[in-house]
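Only the coordinates and a few stated rules stand behind these numbers; no lab work does. All of these numbers come straight from a predicted model, not from anything done at the bench. Cβ atoms are built from the backbone, for glycine too; each structure is taken alone.
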Structure 1
Amino acid sequence: MRKIEGAALKSDLLNRVILLKKQLTSVEKQLPAEQKKRIKKIKKRIFDMLKDFNIDDQRMNQEIAHIADKSDVSEEIVRLKSHFSQFENILHANKPVGRGLNFLLQEIVREINTLGSKSFSDKIVTNVIKMKEESEKIREQIQNIL
């Protein structure tokens, strides 16, 4: 019975990681367009606020680039991909995997949360929420392993 239940849990967890990967891919595809929209919106707000002042365009572009850099999520995306791969590798191991999966899931959740906190787009936030929901389902399943 343990082997049968273990196989079912493994299959479920692998499917959930696939869903997380799809959501992350969706975020990646949306990022360039959403970043352009954000920069355009920031520029407009700044120009509207400072329309009566002489603005140095070069300085303005530097500040906007700095703001955009703070919201860069490329590191989080790279780490999430790595964590997903590690998660799958652990699932295929022929040894107890509960603690390893639990630790790795904590790292995944941290990266998802950072991705969400740096997000600026409703579309991206929607994907992050779906990722959080899926990671919570994974956490519940891992509790059955521990």
Structure 2
Amino acid sequence: MRIPRVFGVRWFWYSLLCIVFWAAWAFFSKIGSTEIPAAHMQFLFTLGAIPIAVLVLLAIRFRFEGDAKGIFYGTANGVLSGIGGLAFFAALRSGGNTSVVTTATSLYPMITVLLAVLVLRERLTWVQVAGLGFAAAAIIIFSL
């Protein structure tokens, strides 16, 4: 039996690790959001990220890249993530079903793909377009 090539690439294993940690994040988000408001959850989420930031600083020996565009995009990423986190916590707190809210908000890559096609001029195969269609249909069915 031949092992698929995807198992031999680093991005695949990082992606799986991301899935595991984000699944735990979504689970704890729901539990916490039933106890405290979205703004408090976002603050504590940010506070919880500080130890990771310190570890990253140590790993890079406190040397930052000086590229202004990169700094802008990295900072914008944090701001947008923070606003998205607030909306996610609010959706959970407002009584949204965890499985539906998490699945619906996990469809953000569809917008990312649209932006990649329109702005970055990336091309999609017909299989990828079909996958996007199935993902859209799945969330509609799942929400019922």
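Quick check on the output: 42, 42, 39 is Cα extents along the principal axes in Å, derived from one of 1, 2. Which one produced it? Numbers along the way, then the final one.
Working: 1: 74, 20, 20; 2: 42, 42, 39.
Structure of origin is 2.
Tell me which of 1, 2 gives -25500 when you compute helix-only ellipticity at 222 nm (-39500 (n - 2.57) for each DSSP H run of 4 or more, over all residues; to 500). Don't skip to the answer; put the middle values down first.
Values: 1: -30500; 2: -25500.
Matching structure: 2.
Ranked by distance in nm of label points 7 Å out along Cα→Cβ at positions 3 and 99, which of 1, 2 sits at the highest value? List each step's numbers first, then the result.
Details: 1: 2.6; 2: 3.3.
Result for distance in nm of label points 7 Å out along Cα→Cβ at positions 3 and 99 over 1, 2: largest is 2.
Supply the structure label, taken from 1, 2, corresponding to relative contact order in percent (Cα under 8 Å, 6 or more apart) with the calculated value 27.
Values: 1: 36; 2: 27.
The correct label is 2.
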